[in-house]
1. Have a look at I, II and say which one yields 4.1 for distance in nm of label points 7 Å out along Cα→Cβ at positions 27 and 179, as calculated.
2. Thinking of I, II, which structure, once helix-only ellipticity at 222 nm (-39500 (n - 2.57) for each DSSP H run of 4 or more, over all residues; to 500) is computed, gives back -21000?
Structure I
Amino acid sequence: MKNKGNQKSDQSKAWMEEALLKLMETEVYENITIQEITDNAGLSRRTFYRNYASKDEIIEGVFLRIWKEYETNVKKNHDFSLPSIAKTLFSVMVKHLDFLIVINRHHLLPMCLSKVDELLPPTFDEVKGSTMSFSKESISYALTFSTGGFMRLMIKWLNEGHEKSPDEISTIIEDIVSIINYSNVTA
């Protein structure tokens, strides 16, 4: 993403985000053109390309802001168990339901998952990495495993009407951990 921190650029980005998300309510994402986005935002194509290389970058930018909110909240929390992480994650995601519903409908959550693959390791290292006695490779695989599980859980939650609260999701994660541990004991 280009033009970070410029107030005029930030306003243009906000208008383009709003225009794209509004277009996504009625059109297929792949069919939405840059021209449609800029027309609906009241901006020029030149302004678009000063700020973005593609419309995917708009989605990534919105997701990055949501991630930063999650990251801030998880750093405040001193309980880094999977149920607690789930509660924090879903507490943030529930605030951004409109965005998540739209991108899920367009099957764009995997794009966000690839961003999480980039964003999670530094966050993990800062929060918990120094206390872990596992190899970097094992931690990398564990993060990939948990990220995939959380993303699939989020898709299921969205597809089922997002009725479960962050507390209920946290309890489900507690059960999942127990089920996995039980399977290991009885195998």
Structure II
Amino acid sequence: MTITQTSSYHHGDLRDALLARAEETLRTSGVGTLSLRQLARDVGVSHGAPSRHFRDKQALLDALAMTGFERLGAVLGATCTGSFAERLTSLARAYVQFATQNSALLELMFARKHSPTAGDELPAAAAQAFAAPLALILEGQQSGEVIAGDPETIGFTAFATLQGLATFVSSGFVPVGDVENMVADVAANIMNGLRPRS
């Protein structure tokens, strides 16, 4: 996009363009290379234009994390049919796929440093992203398929396992061709661990 095309942006378009370019940069070069000035050059607007949407770089990163949680929530929420075992396996597959395809974004999403102006929005977005898995655990407890206990703690344990697998895949420790079978095995082991003991 050239400077002469900047007038074609409608309200919100520039923000979306900046976020898309920022995520691309995050994926290819890392968070350290992100700057509002460079993003402005990349999308073909004046260096001051991004400040209309993002107060500073941290505000941009917070917005990226927010969109990441929204996308993750949509992905996990789409896995809501079938038996408990089928849904758990589907959730595991969806999470590992998202985590491996968006590893840099996921790292940003779970980073502890966020702008004070972000307030409660990011924690709320994170909670919403994991609403479907939490609901599944609660249903499993009610049907006797999952051990009693705090569902958030149980869910954290399960997703920590899945994140470990995703990290192994992203680092090349687990070959991509083995991921499907590995996810199924890990999901089966998680289910075994969640079952009530006699």
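1. Numbers: I: 4.1; II: 1.2.
Traced to structure I.
2. Values: I: -24500; II: -21000.
Answer for the origin of the read-out: II.
Where a number appears in this text, it was derived from the coordinates with a stated rule and is not lab data. Treat the numbers as computed from the prediction; the structure is a model and nothing was measured. Cβ atoms are built from the backbone, for glycine too; each structure is taken alone.
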